[in-house]
1. Determine which structure produced the value 20.8 for mean count of other Cβ atoms within 10 Å over residues 156-163, calculated from the coordinates; the candidates are P, Q.
2. Taking mean projected area of the Cα convex hull in nm² as the quantity of interest, name the structure among P, Q where it is greatest.
3. Between P, Q, which one scores greatest on mean count of other Cβ atoms within 10 Å over residues 108-115?
4. Can you spot which of P, Q the value 11 was calculated from, given it is relative contact order in percent (Cα under 8 Å, 6 or more apart)?
5. By the measure distance in nm of label points 7 Å out along Cα→Cβ at positions 236 and 292, tell me the structure among P, Q with the highest figure.
6. Computing helix-only ellipticity at 222 nm (-39500 (n - 2.57) for each DSSP H run of 4 or more, over all residues; to 500) gives -9000 for which of P, Q?
7. One of P, Q was used to calculate distance in nm of label points 7 Å out along Cα→Cβ at positions 68 and 100, giving 2.3; which?
Structure P
Amino acid sequence: MRKTRRLLIVLVASALLAASACGGDDAGPSSAPSTDAPSAEAPSTGAFPVTVEHAFGTTEVPSAPERIVTVGLTEQDTVLALGFTPVGVTEWYGDHPFATWPWAQDELGDAQPEVLSQTDGLQVERIAALAPDLILGLNAGLDDASFAQLAAIAPTIAHPAGADGYFSPWREQSLMIGRVLGKEPEAQALIDDIDARFAEEAAAHPEFAGTSIVFLQNAVYSGEAIAYQEGLSADFLTDLGFAIPAELDPFVREAEGSQAYIPLEQLSVLDAADVLLWATEEPGDRAALEQHAVYLNLEEVREGRLVFTDGLTAGAIYFTSPLSLPFVLDELVPALASTLAGDGPADAFGE
């Protein structure tokens, strides 16, 4: 289970996609429609109707949505950031209250949305029982069949056309969600603010520019270390000025999410980097890495050019949302700066 959730673009995505295609209607109990207050602060009426293009065509939303259900892994963050409260959210991992991680709890406030799951496929009956007037599935791995099931319940927005069903670029997802909520200028402002924050941190830390770094999952799985290449899962580093070494390219498996799978016997390829960032999640993860002699022999390990996360910071990186990215910067930038200053291994711990 731990391995599945960390192979987020590959194993998590493929498993959930297969389950979604089955359209599991009876995973979990049915829920009567909530009698809570509407989920949205109504935008100006002039914004509607709106039409949004996505992977399965176009969807028209006739009026300001009031009962929003998010069926993907991370959309609730963007909805909350734009001032709306979903009546239904989907648990990815972490088991935080109402599937909302700490960086989004202030925006959630006292609300108690219904928590859905994709573990055994889309819970179509539970979704319908929430009486949504908008379903957001931009990070849900929807296919034609699962999209049709949801669209029969309420206007449904899928992932961007031409993008993967999971983890398409966060900026594009944010703008799409902003558009369908009548809040596109506010969504653009969120993006601009985060981009400005990245630029400020990069300017404040010129030592980041061109420094090569590898972002890795927390452990060795089946004799392989798993590293992230340029793209979504490493954008938070390249946006700060870091570079991802090309020496890892031969280890990339395109069919498995463009991650690099590095056999232990070839782990020395990581010495192409100046710094290694390990997405450790539990106290024992670092000790487990140290059980491998080849890990201990890496130049970065011997020289202390390492950064380790905890589960909260790793989760914020994986979410890559308008609410989680500022948290990533708060926790990660000081740790990276400390390591590059020669202070040895650093911890980016949010807890």
Structure Q
Amino acid sequence: MKNLFLVALMAIIFAACQPTSYTITGTIEGVTEGKAILQNIVDGRPAPIDTAEIVEGKFTFTGTAAEPELYLIFVAENRTPIVFFGENANINITADPANMQEAEITGSEITDTYLAFVKGVPGNDRMKQMDLDYQAAMSRGDQAAMEDMKNEVNELMEEQKAYFLDFIKNNTNSVVGAHMALQAISEFSYDEFKDLVGQFETSLGESKYVADLKKALEPMAKAEEAAKATEIGAIAPDFTLETVDGEKVALSSLKGNYLLVDFWASWCKPCRAENPNVVKAYGEYASKGFDILSVSLDRDAAAWKKAIGDDGLTWTQVLDADGSVANSYGVTGIPFTLLLDKEGKIVAKNLRGPALEEKLAELLN
């Protein structure tokens, strides 16, 4: 019991000793006056927190950080900010305006983690040198040297990506890792990213970074759901949209024929180029049990109707102006097509040109 009491007492003393505000003191070499602007990142953009006067090369910010987060300080007219993680601590910064990225920052353990990551990125110096070497090779027309450097850059970028991802996976207890994860979303599969978000939430709780990670996970979850719903062998999700005449048509009402669901738009050049192939297939197989439902993503109804007439699209046309159906189908580019059997099951995806007729011949001849 006595030991438990001592542990509890030490925890209370430790918590009481934690700073509840920050003091950020900066020294800018060679800058005697002007303003320093402290910013954080809100919705992906810098947002001002405070402004301090530079007096004899020094400035000071004081305040309270609700939680650790990435801060930027812009000094006078310099467009390159000092980047660090702000937290409730006494933070000291010494910077040279000619090289703000190499500012010396002490007093923040979280910033120490961030700076160690930045300094550890492999190949940074080599990348800078290759930029100069590439310009020199280009000026003298040395194609072989340029190609060699392109290959080396690609290798270095892969090495840097691996370093980046390893850092994230090994720092799920840090806001630095969470910040980096937000920059690398596209490098993860849905399952990988979902697992990472869970790890960050366990470690960081209600951090703004965890909230941002959860928000980023939402469209990935929807895309994953759409991908599964439109796999070959799945029953295509039902939807109802309006035709040119304002009549509502449900996908399920067209069961009984092999059906091509064709997402397109009047402004989509590849779609318009593909339309003659679709028209040809329809003319050949409509009498044998083939039908089409074209789903336009146009927002301009007049342009949509004109394109229908110009391209001779005589089958059912519906409009998905807000893209809600396309989103539920995981459509990220058009033209996008699904071929359904008589029961609405997906049997093929994105058949183009002769491939569509070949598949219909296999199914209907």
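1. Working: P: 20.8; Q: 13.1.
Derived from the structure labelled P.
2. Looking at the calculated values, the largest one is Q.
3. Numbers: P: 16.2; Q: 18.8.
Sorting by mean count of other Cβ atoms within 10 Å over residues 108-115 in descending order puts Q first.
4. Values: P: 15; Q: 11.
Of the structures listed, the value fits Q.
5. Numbers: P: 2.2; Q: 1.3.
When distance in nm of label points 7 Å out along Cα→Cβ at positions 236 and 292 is computed for each of P, Q, structure P gives the biggest number.
6. Details: P: -9000; Q: -14500.
Going label by label, the one that fits is P.
7. Values: P: 1.2; Q: 2.3.
That value comes from structure Q.
All of the numbers you see were taken from the coordinates with simple rules; none came from a lab. On a predicted model such as this, the values are computed, not experimentally measured, just so you know. Cβ atoms are built from the backbone, for glycine too; each structure is taken alone.
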